[in-house]
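> Take a look at the structures below.
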Structure I
Amino acid sequence: MKLQQAITGTVAALACATAAHAQTAGTFYLSTGWFHFSPQSSSDPLKVISIGGTPVNQPVAGTGASVDNSDTIGISAGYFITDHLAAELEGGVPPKFNLNGAGSFTPYGKLGSARLWSPALLVKWHFMKPDDKFRPYVGIGVTRVWFSDAQITNNAFQSGVLHGGPTSVSTDRSWSPVFNAGFNYAFNKHWFAGVSVSYIPVSVTADLTTSNVGPFGLTAHTQAKIKLNPIVTFAKIGYAF
């Protein structure tokens, strides 16, 4: 009788373990899905820093730029430190953004493009019980933001505004906080899906160097500061182990 009770108890324990959803302390998980970047962009006026090495430091009134939305593939890896607290690293394929003219630059349309890198480290607090299928969470973290492949592609803008060409572009790098909220839904012990929304308050300064300016072929240095402040949506499916 005792042997039968022991076997029954063991089977029940295994059944519970199998049914449990893997959102408990010590669980690793991986996920992938769709990132949608929606910049809430604005910019300071274009500023002429120097021409031919002579300082100018003069903003061009009424000018500006904006950044388009973009989509890319996202990936994340995380670990449940406790039943409620998890650390997660998020990244993805760098999305390509179009830089568009604003203000008096609006008629030029697309001015150029660049790819955004913004890997983020997040700490997330999960609500509800670890064996609940639906678990909302809030998170906070930090990201390192920089651009690659930045270029001005609009010849009319280069010749009409920058008064020369070609133009090379470099951008600064910055750290920024990340504010995050979302939820996961566990289908079984291993598989889950989720959606999160993040807000990243960040700006970038682009330095433009234009050659062949004016009749003497001088080099001009101009600068544009753009506030990106993107809202980032991440729809994902994941596996826990």
Structure II
Amino acid sequence: MSEPLLRARGLNAFYGRAHILFDLDLEVGRGEVVALMGRNGAGKSTTLKALMGLLDGTRGRVEFDGREMSGLAPYRRARLGLGFVPEDRRVFSGLTVLQNLETGRQPPREGVPHWTPAALFDLFPNLGAMPGRAGGQMSGGEQQMLAIARTLMGNPGLVLLDEPSEGVAPVIVEQMADTIARLKAAGMAVLLCEQNFHFARLVSDRACLLDHGRIVYRGDLDGAQAHQSADGL
């Protein structure tokens, strides 16, 4: 792999006095999709929040696109091109699809795709059919699409994507897989938190398996699943 787009070294994260991540090392290359796998409570979502600067007391070094980000506020990381789609989506229920998209708009960024509402409606035809619908009147799968589309309006180089297949219909899962494949083809990188090995296998180049805040396996998805099963993770 060439020089990583995202590199974390010795990442430690806490919730209050609870130590959740332990000296985690992680890299994501340009145009690469990496699946961060593990059971509930393994530390997957905490890893994304720590990378995004959303947790107080995080220790370690985080570099993005050659720039040190440790200590930067989340909005400054977003302005550098790091996107985040949380597990709970957090769409604005009282705003329309188009209005939600506008809340994520950032200027074009050199070297990454420039996303517009028209381009996103091509990527997510379901959203294109309901530009005036309020976020609160959409299904869970539609809200997941909207959350991803809103993040893409920031023209990120890398998206931190938390459990995109969780709680959505199988047909939406397949659409999500196609979306991630298209993002990769456009040159974007994705760090994907998942428990669903079938979904991760469809879209990921490689996997990192987390257990109790430590990476216990790095490699292909089949190896990650075998390791998890063998160790009862």
Structure III
Amino acid sequence: MELSTDAVGARLDRPGAGLLVDLDGTLVRSEEAHQGAFRVYFASRGWEVADDVVREFSGRRAHEVFASMTGPWGDEDPHALTRSVIDVLRGMDVQLTPVEGAARLLSACVTSGLPVSVVTSAGRTWTRAALRSLGVDDGVIGMVTAEDYTHGKPDPEPFRRGAELLGLPPGGLVALEDAPAGIASARAAGVGHVVGVTTTHAAHVLVTAGADDTAVDLTILADLVEGRGHTYLHGKVPDHT
């Protein structure tokens, strides 16, 4: 189903409103690069890994996928495997392309005072670099990264920590996600409204995973926040390291 601007707009006008936003695939178009790094690493090991298995890593911490899925990696250390894939990614000439409306949305949140935090399976270094590519200086908005929780998406812990970071009940928040694992995480954490962004998965996949509605990019959401016409006095910018 398409994004219900009335429903999201009304939610953003309530006390306790805020956004929890995924990073890869939601704010920046980086999933192709990530999947490419997995394929390059697997090929370097002589492993034949089907594309549907590679897609299982989408939106999740890689070491948890390695540990939970049967594959040619056998009993190898999942953390060591993840570091090897990250090394491949660092060696690639990755040009981060913003999802349409992403920079405007984050800027509007900062300007209006709407509480916002990124909730991602990526590490802190990658997250900071991606946000800087969107014109967001370090420390301006909240970040929940792979280092900040014990159990990753689809477990509710990442989005629960995002709500805690904002100091707001999850039921009043809106989550933006492009991956089924992230949508499941937000839903299980009790986030009030979940928007699936169809940059990496079809709308019906995201709705099946639990999205309330979908959007092709972030332009409509940026319009909504820019158009509120007031400052969110009930929110705060969280302090984090």
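> Match the computed value -9500 of helix-only ellipticity at 222 nm (-39500 (n - 2.57) for each DSSP H run of 4 or more, over all residues; to 500) to one of the structures I, II, III, and report its label.
On the way: I: -3000; II: -9500; III: -12000.
Matching structure: II.
> With distance in nm of label points 7 Å out along Cα→Cβ at positions 44 and 84 derived from the coordinates and found to be 4.3, which of I, II, III does the value describe?
Values: I: 4.3; II: 1.8; III: 0.9.
Value 4.3 for distance in nm of label points 7 Å out along Cα→Cβ at positions 44 and 84 corresponds to I out of I, II, III.
None of the figures in this text is laboratory data; all of them are computed from the coordinates on show. Note that this is a predicted model, so its numbers are computed, not measured. Cβ atoms are built from the backbone, for glycine too; each structure is taken alone.
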